[in-house]
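*Asks:* Please find the structures below.
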Structure 1
């Protein structure tokens, strides 16, 4: 598989990507990739350092004749979202990503690919290793833990970076130039419950929701894709209206920044209601699958008999939870009033866990407007508090305010038009980029974000377009050659 990847063009980028993807690098578990990057920089004889949180900075002097150009910071994050299909056996802490070519795309076998943001990292590696690429003075900043808290960017200290222009290489459409992004906040709601023994004569079932597309909870939130946690709650609510169900457990979703693809729940009904449940369930499932048919053709809902669980929820906790999950905002909360097509605020009902006397629900709320983000977060908090849950906020990060007069923006637009004979789309995105955090520490930086086309980020359907990488690489090298003088 490696030979298939490194045969692609541009060879230097794909070879670097293949090398990178041999190193396990899930968020919060970046020790191996940090060592890999330190060894990489030092093997080139370049000034290489690690800061107190694990970010790596590699400096490379300017090419001959480019010494008087503005120094540039190239920036990408080392970590990747670790998601896999339920039937895929894979250990993200020990295995490298298994890649393959599928027409004009590179994919992974049953897991996330790590093109987000591995393509940015690989591009920086290719530039650092080259003795032919023309460039100004460079600082390559490789941050850690972007996907689950942005703690790398948050740990960046003032006075370290010397560059005047920052090129963030974490955008996922090759015709886009990003000049702004949303901020976010993690919201966690918890509650304990009295675990009750099941009725020995009850009929027990496992309900599963799977086959959803999933995706990036910022960039894909406007697509109105299915959320496994919302679908599961809808099914449980329908069942509770027809039968006296008693819930035992829920295990739905995973990472805060990934739209949930799968959920499972176990519950019981009195034995005399077994036939009622089994007769009604197919129509409930069909109603939901039909409603998502165009967007989620793989959606699969199954009800299967199972052994009695050891414990059940008390009625009050069960009712409160189902009502809260039904009422909490999910998906687009508000569209931007000034920029057409831009999501202004959203929430991802990312994780629902019910077991062993404890309920935990995790959300990620995003907005480019801090006041709107606070409004949404408080709405979510009130919904869960009404259900008797304790609610906490964590991992908050700021948005990045657009600067339409940016010099680097004008340069990128001009070079894009010259190279590709069309206008790029200049946008502010709903994803969380590190530019807002870095810009708060280095307010004088002129920042921009761009990258190759990536689809299905944060899901096992993630793929990067080969022809798009070629286009992006051409633009990146051209921009480096045209950086203005100091």
Structure 2
């Protein structure tokens, strides 16, 4: 008689996506989606015989046990289903303090801890000194099974490439030969299709998918310094098709670092989607603004059901763009945005108060705000997000500000505030700390305002008129005002929870 296998006796690998420290512009979306990288790692681990695997996304967490702070209660989770190994997604610097707290908890529970993602990659020693046993410094899905399968062996760390760990208090890295990939990467084609069923206590409405990793651009504020490589368009199409068939997925977000690295393949993918599904699926993408020059690309994404393009415009000021190494000037920006808006809705992202080595004297805070407001008014996007410059780990901007002696210490501005909403460095001489800190809200205050509530109320007052005659031509205008209303409420909610005056005064006294 064949012996029945009880998989509940197998050890558990739990992957954790840590919670944002505070409410931010991504909070609402995060409740509908998850981090693709964490899911891919968990899926790869789930292929290993003898292991159970689950994913906990603290930002998309619905009916599981909660602690007194309304966060997932990991003590209860560990009591109900103890994890032998715990992996942490460290892609966002602002969540690292949460990672450290959870790592300490799990170490007390005798679990083995693994970290991967941009912050862990650039700060391995700091990460390992906070109850993390191993940092994976490249694509974790390639080594996770080797780590798990070798756990019971002595000195197993010495045999595994692409990891860092502490040995006698010193950082040790197992380096493997780095092969530069500038193009199609067969290894990415062999990755398993993402298993979102591993995600517990969550509901996915927006499915993250992707095929292009890395970027050949050299933006000063960006930490994506990986050489571009990608899976085939066919692999991504099969992923989407599989999610539609197995999970009835309808909405997707293309997370590619820079989809234009293989623009031909991107166009091919969307053509395949259009041929099979028409525009019945809903895609959101992120793209560079200068892609507006490629009308073939714009036509095919509209045909395939792309509804929103998230565009890193960054700044309408040429001095800023030059310092950022953005690769284009501001004179064509409005024209390009108008072109993209003929095909899809636009969400533009801006960085206000970018630190320059030599800023022209007339560009004080008031003038910068004026220029940004005027640009947003003329661009007329469907939504906008204005951030402060983020000197994130691994960026050239951080290295420059560090050399200039302008970075605030982590005692003053901890990692939890590295999310684009807080000033992290001493501003240019022609503006104060308070002026820079308040700049994004003063710019967005023109876009997200109370008047949007008045405009959307017309559909309530005149519903028959909208349904019979005006809904189609007025729908985009109504959508914009609905977004503006939500943005206004979010800004008020965030400002109400911050002790901003206390934060600003602390920096002013530094």
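*Asks:* Rank structures 1, 2 by Kirkwood radius over Cα pairs in Å, for residues 53-196 alone and report only the one at the top, that is, the highest.
*Replies:* Greatest value across 1, 2: structure 1.
*Asks:* Hey, mean count of other Cβ atoms within 10 Å over residues 165-172 derived from one of 1, 2 reads 11.4; which structure?
*Replies:* 2
*Asks:* Could you tell me which structure in 1, 2 was used to calculate FRET efficiency 1/(1 + (r/R0)^6) of positions 301 and 381 (r between Cβ atoms, R0 = 35 Å, to 0.05) as 0.70?
*Replies:* Label of the source structure: 1.
*Asks:* Continuing with this model, one more query. Out of 1, 2, which structure matches 24 when relative contact order in percent (Cα under 8 Å, 6 or more apart) is calculated?
*Replies:* Source structure for this number: 1.
Laboratory data are not the source of any read-out in this text; all were calculated from the coordinates shown. A quick note: this is a predicted structure, and the numbers were derived from the prediction, not measured. Cβ atoms are built from the backbone, for glycine too; each structure is taken alone.
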